[in-house]
Each structure stands twice: as structure tokens, then as C-alpha cells.
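Colleague: In the part that follows, the structures are each spelled out as C-alpha cells.
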Structure 1
Amino acid sequence: MIKDVRKNTDFPIELETGLEKALRDRKYITHRFFAFHDVDFASARGRKKMISDLRRIAMLFQTVDDKLKRIMKALMVRLGVTPKILADILASKEAEARRDDTPIE
């Protein structure tokens, strides 16, 4: 994705670094977080440590997401992708999801 975006807009190296950190942290949460905090889970102090760890990661995700949104918004304007086009695509996908939705019996 970064290579494609970089072709059409100025992509700061700090954002690329932030995305790499966010990916590393996402993998950590998915694959190692509970193993790393196995003993922490058993105490209130340990759970506070886990929460602190997750809050730090959430702040990184939010920061990177905010920066990425600004760049993507500018890129969409440059490429002629309007809010109307995005709304139409979203409406189409929602309608498709409703058509494919069948009750679970």
C-alpha cells in the first residue's frame, strides 16, 4: 500500500515508521500479548500493567490513523474521489451485505 500511495503523494518517512511500529504492535497483541502477560493477568497490579500496555498501543494506532487519514484525504481529492463516490460505494456494499444476509437457524 505504501508504495502505491508514495507514487501519487508525498509520504513522510515518520508515517512509514509509525505504520511499521503499529504493525509490529498489532502482531504483538495478536500473537504474544497474553503469553507475555500470563502472570500479570492473575493480579490487579498486573492487569493495570496490561491495560497500560494496551493504552500505549491504542494511542499509537490512533496517532498513525489520524496522520494516514490526512494523507489519504488529500490523495483522494487529487485522484478525483469525492465524498459522494465513497458514499455510493458504501451504500452499495451495505446493500450487498443485506442481500447476502440470511438468518442463522
Structure 2
Amino acid sequence: MVSDLERLRGLRILVVEDTFMLAQELNEILEEFGCVIVGPAARASEAADLAGRHVPFLFITGYDLDSAFPAEFRDIPRLSKPLDLGRLVHAMLRHFTPAPPAH
């Protein structure tokens, strides 16, 4: 049986974070999960480009209000800071990977 973390192995991730230290910490965590880091980037315009190309992504943010997000991003999955790694893994599996084969 393939574990949840094994399903993340090789997943290409772009981290968009304007605080370098936070981006670096998240990159290290994702690399430990086996993800391939693309970037990081410091601007939300990167997310807009991804949305325009129909690339799945999610936000990890300190903003909880819908009004803090442009209308085009309000349906994008969000995780709140401080980050819970279990919730991150669950969200990544749900939004970025195919479902595991049924037995």
C-alpha cells in the first residue's frame, strides 16, 4: 500500500511567499515530503498566472476573510497560519494528486 507521503513524492510545488525565511522553511518541509520545489516566488501574480493556466494551487495564509482575496481566488482552497502539517498533507493529496487505486 502506498503511503500518503509517498503519493506526494515527485510532486512539483511552487511556493509563493513574501517572507524569505518562511518560504525557505516550507521548501525544506516539502522537500522532506519528496516534493520538487519550483521557485520560490514572492508575488501573488505568480498565483494569478497559475490560475490562468489551470494549474491547481492552494493558499496558506494569515487572512481568513474572503474580502482579503480577489474574487477570482475565493474558491481556491486555503489553509490558515500557523500551518498544521497534517492539514497541509491532506490538502495536497486532495487537490494535487490522483486518488489511490481501489483495492
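None of the figures in this text is laboratory data; all of them are computed from the coordinates on show. These figures come from a predicted structure and were not determined experimentally. Cβ atoms are built from the backbone, for glycine too; each structure is taken alone.
Colleague: By the measure distance in nm of label points 7 Å out along Cα→Cβ at positions 11 and 35, tell me the structure among 1, 2 with the highest figure. Working shown, then result.
Modeller: Details: 1: 3.0; 2: 0.7.
Ranking 1, 2 on distance in nm of label points 7 Å out along Cα→Cβ at positions 11 and 35, first place is 1.
Colleague: Given a value of 10.7 for mean projected area of the Cα convex hull in nm², calculated from one of 1, 2, which structure does it belong to?
Modeller: Working: 1: 10.7; 2: 6.9.
Computed on structure 1.
Colleague: Let me ask another. When you work out relative contact order in percent (Cα under 8 Å, 6 or more apart) for each of the structures 1, 2, which one comes out largest? Can you show the working numbers first?
Modeller: Working: 1: 30; 2: 27.
Going through 1, 2 one by one, relative contact order in percent (Cα under 8 Å, 6 or more apart) is largest in 1.
Colleague: Taking distance in nm of label points 7 Å out along Cα→Cβ at positions 3 and 43 as the quantity of interest, name the structure among 1, 2 where it is greatest.
Modeller: 1
Colleague: Which one of 1, 2 has helix-only ellipticity at 222 nm (-39500 (n - 2.57) for each DSSP H run of 4 or more, over all residues; to 500), as calculated from the coordinates, equal to -27000?
Modeller: Details: 1: -27000; 2: -10500.
The value was obtained from structure 1.
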